[in-house]
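Take a look at these structures.
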Structure I
Amino acid sequence: MPTFTWVPTYDATKTITPTVKVIKFGDGYEQRQGTGINQQPREYSMTFKRPVAEIEAIDAFLKARGGLESFTYTHPGQSPGQFVCRKWPRINVAKGIDSMSVTFEEVYE
């Protein structure tokens, strides 16, 4: 299993969106039920601002996975997990420096 080893430049945003099925009734009453056994997948939004060569390496790693293949990622201070990255915008910041934003979505395989 490939491992993503780069550390983000800026603070990352961690988002947890529990998977919940909600049934709403006409009188405002609702019932909620967790779905599946992995009910709290993590999502990390991060930015990397690095020399072009390093951004090229990150870009190549993500292109090789193509949004299909998962990879191992361990966010500092967190437990490792399997993630996919479906898009990664890249910005030319200055001569020789690029920035890339990524969103890693935790998957269970």
Structure II
Amino acid sequence: MPDAFQVSILALVARIPAGRVMTYGQLALLAGAPGAARQVGQVMNGMMGGTDLPWHRVINAQGRVSTHKIGFGDVQEQLLKAEGVPFDDSGRCDLSTVQWWPEGERAAPPDSLF
């Protein structure tokens, strides 16, 4: 059974609109555990390929897909591209244009945090 942190993460991921992304660190912050980006990654790893939640909309703080090492990177990039998320030649998307913050939630912090 998921704990409160995991439930918060899953609820946030469910709200990310198509064509937008959130970062692991951003999810940790909004779930009440700033600095727990790795734990968010563990929650997300458990979702890939086995859920209807938009797991593919969660990326790293550099605007890159982090799932290549576990075999889902190409799938994740293709899903994001199909939603209109552009990636440059180095595999990076511009977080300033595609990162999503839930309305009424904490204002976006400086880029250096995520």
Volume of the Cα convex hull per residue in Å³ derived as 103 - corresponding label from I, II:
II
Value 2.8, calculated as distance in nm of label points 7 Å out along Cα→Cβ at positions 56 and 72 from one of I, II, is from structure I
From the coordinates of one of I, II, distance in nm of label points 7 Å out along Cα→Cβ at positions 24 and 64 came out at 4.6; that one is structure I
Can you tell which of I, II yields -4000 when helix-only ellipticity at 222 nm (-39500 (n - 2.57) for each DSSP H run of 4 or more, over all residues; to 500) is derived from it?
I
I, II: which one has FRET efficiency 1/(1 + (r/R0)^6) of positions 8 and 88 (r between Cβ atoms, R0 = 25 Å, to 0.05), as calculated, at 0.20?
II
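Each reported figure results from applying straightforward, stated rules to the coordinates on display, with no laboratory input. If you're wondering where the values come from, they're calculated on a predicted model, not measured in any experiment. Cβ atoms are built from the backbone, for glycine too; each structure is taken alone.
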